[in-house]
Structure I
Amino acid sequence: MTIKKFEDLKVWKHAFSLTQNVYELTQQNGFERDYALKDQIRRASISVMNNISEGIDRSGNKEFIQFLAIAKGSAAEIRSMLYIAESQGYISENQFLELKKHCIEISRMIGGLIKYLKNTSYKGTKFIVKEPRDNYDA
């Protein structure tokens with residue numbers, strides 16, 4: 001599959017889904033009143049998807065890799081905040097485990113995409129980058 005826009009990337013679709021889940025969870029169970037945590041976890045989830053999209057539109061692999069690294073860091077930040085959310089009773093253990101799993105999967109996909117970009121002869125989207133194999137297992 002040729003990547004023509006960020007919406008073509010499976011990892012961006014997963015990040016968008018994660019952001020939707022974060023927004024849904026932060027609107028309930030007391031989470032909605034913890035303004036600092038709610039704002040920070042939402043910002044981190046937005047950061048994952050936005051850095052993926054901004055990186056690919058920079059058109060060069062080096063910049064794309066830099067933005068992917070930031071997105072991966074934001075996914076870790078979300079995981080960290082999930083521990084707080086669970087400990088405060090804002091989310092259940094099952095919700096915690098599901099979101100944590102989602103973050104880990106996105107981090108794995110981003111890591112695989114970074115590895116692919118570092119090893120490909122393509123230099124960026126301006127040179128028609130091909131998406132790596134399914135789930136970025138390079």
Structure II
Amino acid sequence: MAGDLPEYYFRIRDNGAVLFKVDTENRQRRIELDEIATLNIRNGNIKPHGDHVLTAEETALIRDWMEQRSTQLARRDIDDIHRAVDHLNLTAHWAQTRATDADLDEVTDALLLAMHDLRSVLIKRKADRLIKGSKAAE
């Protein structure tokens with residue numbers, strides 16, 4: 001089993017991860033995780049843990065992981081938005097076919113405000129893109 005384990009392990013956390021070196025070469029033949037760095041995807045910071053000095057290989061591994069993780073999170077964001085569109089459609093169907101007056105009283109104001117806010121943001125952003133596009137065409 002020890003031969004199948006990766007040399008490094010990333011423990012995901014908010015805004016990044018903690019990097020551990022996997023150690024199986026000890027007297028007890030246990031798997032030990034030695035913390036070697038903390039990384040923050042949002043600001044790109046990499047902080048070695050304790051007295052550990054990151055090797056060029058470890059730094060490259062971290063940078064590669066951060067790039068892959070950022071790409072993965074961006075894909076998830078878009079997927080979440082597509083799901084939100086599906087939920088809006090399902091909500092419209094629910095409101096039209098199954099919602100009671102009491103159900104609608106409970107959610108109508110919150111939904112209307114959220115949809116108004118979203119509509120305002122989308123319209124502003126679309127207008128900005130159109131203006132930028134027309135200036136680029138000139």
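Each reported figure results from applying straightforward, stated rules to the coordinates on display, with no laboratory input. Keep in mind that this is a model prediction, so the values were computed, not measured. Cβ atoms are built from the backbone, for glycine too; each structure is taken alone.
Here mean projected area of the Cα convex hull in nm², for residues 40-111 alone was derived from just one of the structures I, II, and that gives 7.9; the source is II. Structures I, II were shown, and mean count of other Cβ atoms within 10 Å over residues 80-87 at 16.5 was computed from I.
With Cα Rg over 2.2 N^0.38 Å coming out at 1.10, pick the structure among I, II it was computed from. So the calculation was done on I. Kindly point out which one of I, II the value 16.5 was derived from, the read-out being mean count of other Cβ atoms within 10 Å over residues 56-63. The structure behind it is I. Each of I, II could give relative contact order in percent (Cα under 8 Å, 6 or more apart), but the derived value 31 comes from I.
Where does the value -23500 come from, among I, II, when helix-only ellipticity at 222 nm (-39500 (n - 2.57) for each DSSP H run of 4 or more, over all residues; to 500) is the thing being computed? Source structure for this number: I.
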